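Below, each structure is written out as structure tokens.
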Structure P
Amino acid sequence: MWLEKIYEENGQFYLSSIERNGVRSANRIDELPRINAIQKPNRVSIQTDFSNWQISSAKYYLEKSGFDSVVDEGHRVFSFEYQGLTYLVPAFVLMKAFFRPCKNAFKFLFRPNGLEHFCVPSVDDFSKINFLSYDLQRSSSTGFKEPLSWMWCFPSARRLWDSAYSFAQSGLISLELPIGTANGVFHGKKIENIFAVTRVHFIKINTPEFPYSFVTDHSPNIHFHDGVALVGGTVEISQSNIKCDENGKFSLTDDEWHYVQGLIKYRTKEKTRSQQALHMLTFLNAILEKMGNKVSWEKAQFPNGNTNLAKYYFREWSKNGQWEAVIDYLNRVRA
């Protein structure tokens, strides 16, 4: 599926999408975070300066992705060069990388003054922010808060946030890129000298830009994932970032599991809810032990030896911030 354009109707924004067979449909804005591009097999760790990015063509991106339907140019695609390849990055992919947690941020992204309604700087320290959304108020994840603080305190980062709404008013899915250099992992499909990007994980952005005068001491280094490292081109939660309990175990206690159940989503083949919960607890504990003990995926012990299923759960939880929320909670209660 390709998001073709954005339009306004009766005071609400909608997204027009098109399938490979040419069938078009309308999607609500609140459905945007759940829309995932088809994952491609290639990934690469990249450092890139946004000043070197250019505007490309949606048609060109879709041709390289094997998408034959004729589309409007209502979804902007950016391009940049890196080590002999041309990377094509859709604006929607960037939105999911910049504005996190997506499920919450996208509710405010396409509104006037949306950032002010989503989060505010701390009274004691303007370089730190507090969430206004009730379900995020307990989160202390720097991987969520540092990028939002950056958008509050640096001019081009603020324009980045505001531009999503401004472009939407013109019927365009696009962004105004910020000033800075990004380190991250780009996933996609490589076709000859073209890399069609389907997902981005920013790890860190460094900006030479001066912040606003009310927060002149703000760090120019913006971390998008707390406790994250690049391992063989893959985003991995740093094992040492997970604290063990008083018995030296990384797996969950009953009280911890009671709370963590509300942080993660899962759907398994087990028939009853209790069987599903037990299945997920078993895999979650195995992943926590793997991370905490710094064991590779291949050497870790998973139920029935099912490493691929454990990797799948970990990827799903990591994509939408659920894993970060679990680690954030455990590190607070185990302090």
Structure Q
Amino acid sequence: AASNGNWSFVLGALANGNHSLTATDTKADGNVSLVSSALALRVDTLVPAAPVALADASAVSGVVNLAHDTALQALTGTGQVGSVVTVYDNGTVLGTSAVGSTGQWTYRLGILTNGSHSLTAIDTNHDGNASAASTPLVLTVDTTLPLPVITGTAVSSAVDAITLSGTDAKPGATVAISDNGTVVASATVATNGTWSDTVAIAAGVKNSFSVQATDTVGNSANATSVVVIDPASKAVFSVGAGAAIVLGLPGDTITAGSGPDTFVFHAGFGNQSIANFVTSGASADVLQFDRSEFADWSHLLGATTQKGTNLQITLDPSDVLTLKNVTLASFTASNVHLI
């Protein structure tokens, strides 16, 4: 012991396990003190193995889509029983999870942002020894929906087939075309973002064609409009709810739906009438004509007259469109689309 009564002893490296350290004090004359109280300690220099079997059940082939990127999404793995696993995403700590008695652990990831994620885990035992980082679980989150838009409709001369075409923001997506709820065809979005397909028009009934796009990771979305056509001679039909592109035929009597409808007329559209045509507001309807029929709004307006409570647009004696219970004062350029 030093003159101040203090002493020290270099233990050096101790073996792993429990140690009970005591000391005795021996005076110069050889008298030995009682044994000191024991200092109990445990040496643990064993580093746990890195966590293994990292998995995210929400990922399919390394991709998490919108349907699976939820608050319940979790990362699982195995580690040393009784230790604590720290989870990292692209090197940033997300949180910790205790390893259970079976060696399993679960960490709730929740909703992840779009993009690439490299998930790793480090196991720290109860003595503070940390493992190396696990092998990364690399996955991509893609919750961006396709955006199918119908941009073109072409009906065969026999009115027995229709070609639908459009665009979508996600090349490679599959576009399913349904008629009255039944899938009748599919197309693939090209690298330039376009798609097209020709399907049969069912005879004797109103056909309502809808479009749904599904991208390569399973995200799906519907086009905002359906395409409606009734091939029957002088058909009388209602468009229905929601937005629609309506293809009228000569002699048709059509009742507009509750949504914003676009009524398409090509050369030789004949005599047709539309009831419930809305001229303003969120559900305002639109008439679409070829510029070969009406060059501009002023030409169309010049061909439009008030006939009692109805509005008539006359291209020629054989091609007259009647809008029932619509006034000329309420009919504006916003109700017309010329292509």
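Quick notes
- Structure (P, Q) behind the derived value 0.94 of Rg/Rh (Cα atoms, Kirkwood Rh), for residues 117-156 alone: P
- Comparison of P, Q - label where distance in nm of label points 7 Å out along Cα→Cβ at positions 77 and 181 is highest: Q
- Once distance in nm of label points 7 Å out along Cα→Cβ at positions 93 and 301 is evaluated on every structure in P, Q, the highest one turns out to be Q.
- Read-out Kirkwood radius over Cα pairs in Å, for residues 133-196 alone, computed value 14.5, structure in P, Q: P
- Computed -500 for helix-only ellipticity at 222 nm (-39500 (n - 2.57) for each DSSP H run of 4 or more, over all residues; to 500) - originating structure among P, Q: Q
- Each of P, Q could give relative contact order in percent (Cα under 8 Å, 6 or more apart), but the derived value 16 comes from P.
- Test item: log10 I(q)/I(0) by the Debye sum over Cα atoms at q = 0.08 Å⁻¹ calculated as -0.40, pick one of P, Q: P
None of the figures in this text is laboratory data; all of them are computed from the coordinates on show. Since the model is a prediction, treat every value here as computed from it, not as a measurement. Cβ atoms are built from the backbone, for glycine too; each structure is taken alone.
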